[in-house]
1. Compare mean count of other Cβ atoms within 10 Å over residues 74-81 across structures P, Q and report the one with the greatest value.
2. Of the structures labelled P, Q, one was used to calculate FRET efficiency 1/(1 + (r/R0)^6) of positions 186 and 258 (r between Cβ atoms, R0 = 25 Å, to 0.05), giving 0.30. Name it.
3. Determine which structure produced the value -6000 for helix-only ellipticity at 222 nm (-39500 (n - 2.57) for each DSSP H run of 4 or more, over all residues; to 500), calculated from the coordinates; the candidates are P, Q.
4. Where does the value 3.1 come from, among P, Q, when distance in nm of label points 7 Å out along Cα→Cβ at positions 242 and 306 is the thing being computed?
Structure P
């Protein structure tokens, strides 16, 4: 039996955010007022239990939800009141368990990252970050969803990975990793042996920023995969994960590579790695369709260039301890 592929959705809730998030559902008419079909209403019928939904309201990603049902016919919610007075009375309803985010982002502030990942059709935003008129629910490519989660941070990452019931081994291990990292950050912040400035520097290194990024940039000039050179589009990625490193290793420039956010996600999660000679390594458990959409062919034989002696040592740790192997996780 083929394993269900989790999908990601974007919902515009400017008119009905409070009612839908509090009530735990999405609702749309079946057709436009002129009875024409609307793809953004038709998408309701494609949502499956377990899918992840990003709620957009008031220019912000304000909540994340997990679908708990397929679409079913349902009367227009009474709590909508006069909202959507021209909508037909019977539409589609999908039950959703929403969590409102403490840390919210305005996507228009990050279009340098998001614009290249927008779907060619049915995109939720224009390349300049302005919302698309008439969009209610629309499908998100994996790469776009991954970038959103990355920009939202650990709260969103924990929620999304916790939702991924179709991949229980990966979900459980990722949530445990995040919880452990939060514990380690608290340890750093409570360490009286180092100064406040040193604490901030070590914690910033977890996000690939600050002194650590400066030191990596002394060795690296561009993303190893995409060739992007613009600093604001690059993240300093730890080869030996921050959670496994000493404070010295966390700030060691040779423990880093420059990668764009999407490539950083793949590297950090162990879906790709590198041999000491610069050959790209693709994990046998990586989702090949998603990799292709991110610009990496399943048969990719590229070489990303030479590494320093220190980088080769850290990359060996990454291959041994981070790169996902088929013996640990089932093929997907």
Structure Q
């Protein structure tokens, strides 16, 4: 999942020469301008082109905005560096259009958002067959893949689906094949040239993922110039909670999302995973809300497939979670707000 996306612009006053500015997605607050230098952009593009096997004469089919960091890197810079060429479908397209583009151009790599793959997976299940034509590789970034999408893509297609995790500040961090059998939060191994380690623990919620790479941005755009990145001895503090297991990274949530229940740190994504396993829950967002006695308490906002009493959801959670992690209230919604890329809009900060 590419953490934050946005528009590319000219170099701001006070920035190093040959830079571009990308606006973050604003999923956890107001969009922020991230300033990236030419060396970082080129290092990122070369890394992606090599891993995905971009080659001259085989255009990359792009179904995301080219002025967003993900589309700019994967769909424009990497393709240009490899001499591959580009066919831009645009974000408001559907799998059949992507497939026709691949047939028409000879393109064998698709750059798209999770919402595109959700649509492709549903259509493949409906017709019991492939819908993405002759693509050999497809890349998803911008948000986590919808549950079951990778599994259904793998079942009905021969292509390899890749999931990317990165950020506007660091560029691509991981990019690995997925088929739906991965453990929750597993985003694979760091790309060549990307180093990761864990910072200090945040209670039992996890430890912060730190990244060091040649594609780091210069900093954030402010009215007074460029503010440096949040670094720890040259390592970018991502704000993501993670575990490292045999070289693989497992994300556990965001530090900004951690709920402080009477001094006990609660990771809302752990609670969300438990509720998402309930047969009646289609979507869930757990947030911390103020409480006079405990400081904060977890509250679950849910989208239900079928009506179910709050008492049933409460019992489900109590059987699977420590007392501090059990939601104190459940609120039903018709849907939960998401960005255009499918990323859930957080209310952490």
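1. Q
2. Details: P: 0.30; Q: 0.75.
Computing FRET efficiency 1/(1 + (r/R0)^6) of positions 186 and 258 (r between Cβ atoms, R0 = 25 Å, to 0.05) on every structure in P, Q gives 0.30 only for P.
3. Q
4. P
Taken together, the values in this text are just the output of simple stated rules run on the coordinates, not laboratory data. Being a predicted model, the structure only gives us computed values, none of them experimental. Cβ atoms are built from the backbone, for glycine too; each structure is taken alone.
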